[in-house]
1. Distance in nm of label points 7 Å out along Cα→Cβ at positions 73 and 105 computed as 1.8: which structure among 1, 2?
2. Here helix-only ellipticity at 222 nm (-39500 (n - 2.57) for each DSSP H run of 4 or more, over all residues; to 500) was calculated and came to -3000; which of the structures 1, 2 was it taken from?
3. Can you tell which of 1, 2 yields 28, 23, 9 when semi-axes √(5λ) of the Cα gyration tensor in Å, for residues 57-112 alone is derived from it?
4. Give the label, chosen from 1, 2, of the structure having the highest value of Rg/Rh (Cα atoms, Kirkwood Rh).
5. Can you spot which of 1, 2 the value 27, 56, 17 was calculated from, given it is P(r) over Cα pairs in 10 Å bins from 0, in percent, for residues 121-160 alone?
Structure 1
Amino acid sequence: MRPAPGEVLHFSEDPTIRRFSPHVAPTSTKKVPYVWAVGHDRAPDYWFPRQCPRAMAWVVPTTTEADRLRIIGEGSGTRVHAIEYGWLEAIRTVELYAYRLPAESFSPGEAAVVATTDVEPLGPPERVGDLFALHAEAGIQLRVLPTLHDFWDAVTGSTLEFSGIRLRNAVPRPGPPLGDTIGR
């Protein structure tokens with residue numbers, strides 16, 4: 001599920017949204033109200049239930065071959081997503097929808113695009129479908145781990161680009177909790 005040219009996507013478990021209004025996300029460090037959406041490259045970050053913690057890594061031009069092999073593996077594509085076992089059933093059963101929104105309403109944000117005015121979808125939401133199949137079709141590894149901690153530590157200490165979403169919902173580790181992180 002990717003946006004077509006001139007579109008961006010907003011993923012939601014709510015199929016009844018008629019208009020997106022700017023708001024301040026509860027976890028945001030910025031107090032500016034936004035409508036959030038994603039383009040083609042970041043759409044896979046949201047092929048999950050909303051509250052599912054996930055750690056993602058992908059190859060960029062500055063990635064070393066050693067880090068690619070260590071984190072992604074031999075012949076395994078250029079991107080990997082990791083989740084915890086406790087989220088398998090939610091990923092199997094979630095009813096996730098994609099809303100197509102007009103790209104011209106948005107401007108670049110950190111890892112997403114943002115709008116500061118109300119945005120109406122271009123049409124009804126589309127059911128995303130099988131999230132495992134979506135990952136497979138896109139050539140993205142989907143790893144299931146007991147916890148995200150060791151993987152996250154390896155990724156954030158590597159030359160791969162990375163993103164962590166809803167990490168505060170991950171199985172806790174001793175010490176300070178994980179926080180959402182966008183790249184470097």
Structure 2
Amino acid sequence: MSRDFTSIQRDRLAAIALGGNSPTRNGGPAETIVAALADMACEGVIVAVSRFFRTPAYPPGSGPDFVNVAALLRTALAPGPLLAALHAIEARYGRERLTRWGERTLDIDLLAVEDRILPDEATLRHWMDLAPARQRVEAPDRLILPHPRLHERAFVLIPLAEIAPGWRHPLTGRTVAEMAAALPEADKSAICPL
């Protein structure tokens with residue numbers, strides 16, 4: 001069942017992306033994501049999960065295809081502690097942060113928490129506008145919400161559009177459905193349901 005962030009007014013609803021392209025003790029990326037979703041349920045109530053998608057590695061040519069999925073989690077955790085809990089789940093499945101955008105057993109990104117902007121609008125705008133060449137070598141040293149690359153990544157938007165098409169980016173005002181529709185056709189056609 002599709003939901004958007006406004007459907008549960010009294011709870012903090014977080015959008016989360018999960019992906020991986022390397023095996024773990026649980027098996028391939030899809031099996032690892034299923035196990036990680038079960039772990040994530042300990043941090044709140046999983047409200048919705050998209051289908052699983054096969055997606056090309058990002059940036060192109062950087063490794064095997066990924067399996068990606070989006071989930072909505074209703075939680076009492078504030079964004080900082082939630083991110084720490086998600087990083088702990090990644091670590092359980094062997095995630096090592098050795099290379100930016102390299103192969104990974106499990107990658108869990110906190111995409112958004114309702115309509116919150118963290119730490120502030122100017123910082124979010126800075127990271128959203130960062131040139132691609134600088135994105136390869138620079139990473140924020142703090143939690144940025146919504147995720148600063150959310151609006152341009154098909155492997156995030158296509159799964160997220162299945163479960164939260166009406167969520168509106170608090171800075172741009174565009175919905176997930178609008179952002180997904182605006183992606184280049186080649187990017188969208190490269191995302192395949194499993």
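All of the numbers you see were taken from the coordinates with simple rules; none came from a lab. Note that the coordinates shown come from a computational prediction; the quantities given were computed from them, not determined experimentally. Cβ atoms are built from the backbone, for glycine too; each structure is taken alone.
1. Numbers: 1: 4.0; 2: 1.8.
The structure behind it is 2.
2. Numbers: 1: -3000; 2: -8500.
It traces back to 1.
3. 1
4. Checked 1, 2; max of Rg/Rh (Cα atoms, Kirkwood Rh) sits with 1.
5. Structure 2 accounts for this read-out.
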